[in-house]
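Peer 1: Next come the structures, one after another.
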Structure I
Amino acid sequence: MPHDVWITGIGLVSCAGEGRAAHAAMLAAGTPPPVDEASFAPFPIHPGPALELDRQIPKKGDQRQMEPWQRLGTYAAGLAIDDAGARGLVGEMDLIVAAGGGERDIALDDSVLAEVSQLPPEEGAVRLNALLASGLRPTLFLAQLSNLLAGNISIVQGVTGASRTFMGEEAAGADAVRVAAMRLAEGRGSVALVGGAYSAPRWDMLLLYGSGGLLRRGAWAPVFGREDAPGAVTGTLGAFLVLETADSARARGAKGLARIGTVATAQSRRSPADTGREAMAQAFAHLAPRLPAGTLPVISGATGVAAPTALEREFLGGLYRPLAVRAVGSRVGWGVEAAFPASVALAALALSEGRVPAPLGPLEAPFEGPPTDMLVTGFGAWRGEALAHLAAIPAADQPGGTA
């Protein structure tokens, strides 16, 4: 590709706090994250911090019309723009958002289920339609539009370049990063804002994922230590990146946190005939020639769900080289659409800080010295695999640097 692409800003909100400093401290500590095991028992979650919304969403009217996940994403997007010092670029900044659906009216759901559960199936179906038709508010449907997050970011943060919204859970976040990086590398724009947001304290999503056997039940444990009760622990997560061509960053004197190289995504059926191994092998083939020898730091998006976590461990073992794996899910939880952008942001932060995150839990081997390259994985909870290669930016390549 004709243009190098740098990450010049990150906006992170998680159980670790908000902003670059809070997450750098979390990566250095190597201690278990905040967890709430009571409010949504039997499912533990990683709660988000209390935010002073006025700092990024100054109008109370804007705050009121957004759902929690939209406020979270709009706030994190503003953090990324400020972190990059890119307020002057929002007029030309492209926007790619990974988003899910809006939040349900839980009170209405509870009342409907309570009534319908007492009726025979044939009567229950008729009564269900009647209750939903009379109980749902028209505004609820508007609030569930996935592209509202991008719209709110455009309105509140002033980002007015081309806008796209991707859906598809964790794979959407990975493809959002891939497409944004590829467009810049090809010369179709000079700066882009990309990311997503997920609010963990949602009974509707917990019941959805829990009924699919994707969530851990009981006490928290690190991702690679959940053999007793495999599953993900969801976490409130807002994660946005400012991607910028190196030429654009140098021209305005902005330092890069990391260079983002190849981002490869794949889709497998995860059936007996298609376990995902071939998809990952194809994805890794795009990155392998660019990875240096020696111990490779890995920022892992493993969730703790049994099948994909086992597949990732098998894939990493098949690289036949020493690894220093760090599971993002052990630190901030699984943020669904925001998971892959968050993993990329944490990898960029680690490279800019010049140190691999402290070990936390099984399989996380020590790593000495500053890292030069990182492999980011995203195996998700069910289908949709992704890999990204990030590299440190030598001081000589930064604005004002000398060879």
Structure II
Amino acid sequence: MLLYHLHDWQRAAMAPFRIAAEATQAAFHNPFFPATYTHFGRAVAAGAELVERTTRQFGKPAFGLHSTVIAGDTVKVEEEVVLTKPFCKLLHFKRHTDRVDPIVLVVAPMSGHYATLLRGTVEALLPEHDVYITDWVDAKMVPLSHGKFDLEDYITYVMDCIRHLGAQTHLIAVCQPAVPVMCAVALLAQMGDPAQPRSMTLMGGPIDTSRAKTVVTELADKRPIEWFQNTVIHAIPFYYPGGHRLVYPGFVQLNGFVSMNVERHVGEHMKLFRNLVKGDEESATAHRTFYDEYLAVMDVTAEFYLQTVERVFQKRDLANGTFTWNGQRVDPSAIRRTALLTVEGELDDISAPGQTIAAHDLCSGLADDMRQAHLQIGVGHYGIFNGRKWRTQILPIVHQFMLDHDAAPENNHPYLRIVDAV
């Protein structure tokens, strides 16, 4: 349980080196310093930047989406929090326009990174959609007095967000939220709730992990849940607002990701060094943008993490029909009014093809014209929701699917059925 303290101590011990590196960068970027313009000076500055970046504690990045282009006109965008809960803020990207577009709730993963990992997703949606996102709160910033937060609480939060926005909502779940989002929609259907959303798009999510093995699924299958509890769960130090809360620390998750591709990450940082020396600022900026996001991590509550491992990856409760929420069995076949689109990436090594499309078998109550599956060739996990192919090939499919199902399915409306029966 001392790992968190050791991690923070190491960061503090490296502070003098980081400060020295920052001072070196400032000196060798000074336009009045002759060495700034030499190959030697650029090499020193580049080396100092690498030291500074590898010793820095990366905080939560800003979305930084202040404008978008709608029908050729630049439109101002403002962030506004429309719903606040202890572990989540429902964030709205308010566009200063009278245009009426589909309302989209992007449900971000709670898997160690901030919701800003989906900045590119939101940015691409803004011109033609009214976008909201679940902005999850770092567990170390939530006092123990606010209680627990587990997988069933996550589902409750998603339902609360949907109810806040109304039945005209379209959902996009990226990766890990695919399971709780489907559960939330199924529960709303089972309750006959009028807030059942128009559509849900599940992107690279672990609906049925038995359909395709990955390093992630194999780790979950190999180890008992006690191993995860004893190995990766740690207490937050007392000097944080969430002191003494048990969490899966973000830095543990990050170390796991980096260890899977050590050579690649080392190569990318060496490439940054070379680009800085030769003055390729555009490539260096692209590197900084990606790693500023990738290295910014948040803690996840222990109960949420352990339940996700056990119920999603080990027992596969949703796929096996045994998933329960507050004692109620979740039945995806009850979904009738919410259209389903699944998106998978050919090269996805986190949620491999087959895991997400399994949702169609579970949603057996949906008519054929209310379901669609898309396999994107040539992209991995990240490329499903970010990058060129997301913008040019996947987004048009998602957008058209929302338009096709934006009208209320009146023939399936529970209140209209009551009237017909009378």
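Peer 1: With relative contact order in percent (Cα under 8 Å, 6 or more apart) computed per structure, which member of I, II shows the largest figure?
Peer 2: Working: I: 24; II: 19.
By relative contact order in percent (Cα under 8 Å, 6 or more apart), the leading structure of I, II is I.
Peer 1: Out of I, II, which one gives 0.90 for FRET efficiency 1/(1 + (r/R0)^6) of positions 110 and 390 (r between Cβ atoms, R0 = 30 Å, to 0.05) as computed from the coordinates?
Peer 2: Numbers: I: 0.10; II: 0.90.
Corresponding structure: II.
Peer 1: Using distance in nm of label points 7 Å out along Cα→Cβ at positions 46 and 342, single out the structure from I, II with the greatest value.
Peer 2: Details: I: 0.5; II: 4.6.
Structure II comes out on top.
Peer 1: When mean projected area of the Cα convex hull in nm², for residues 246-333 alone is calculated, the result is 7.8; to which of the structures I, II does this value belong? Don't skip to the end; give the middle numbers.
Peer 2: Working: I: 7.8; II: 8.5.
Corresponding structure: I.
Peer 1: If log10 I(q)/I(0) by the Debye sum over Cα atoms at q = 0.12 Å⁻¹ is calculated from each of I, II, which structure is the one that comes out at -1.05?
Peer 2: II
Peer 1: Have a look at I, II and say which one yields 3.0 for distance in nm of label points 7 Å out along Cα→Cβ at positions 222 and 238, as calculated. Don't skip to the answer; put the middle values down first.
Peer 2: Details: I: 3.0; II: 3.8.
This figure was derived from I.
Computed from the coordinates by the stated procedures, all read-outs in this text should not be read as laboratory data. Predicted model, so just to flag it, every value in this text is computed and none were measured. Cβ atoms are built from the backbone, for glycine too; each structure is taken alone.
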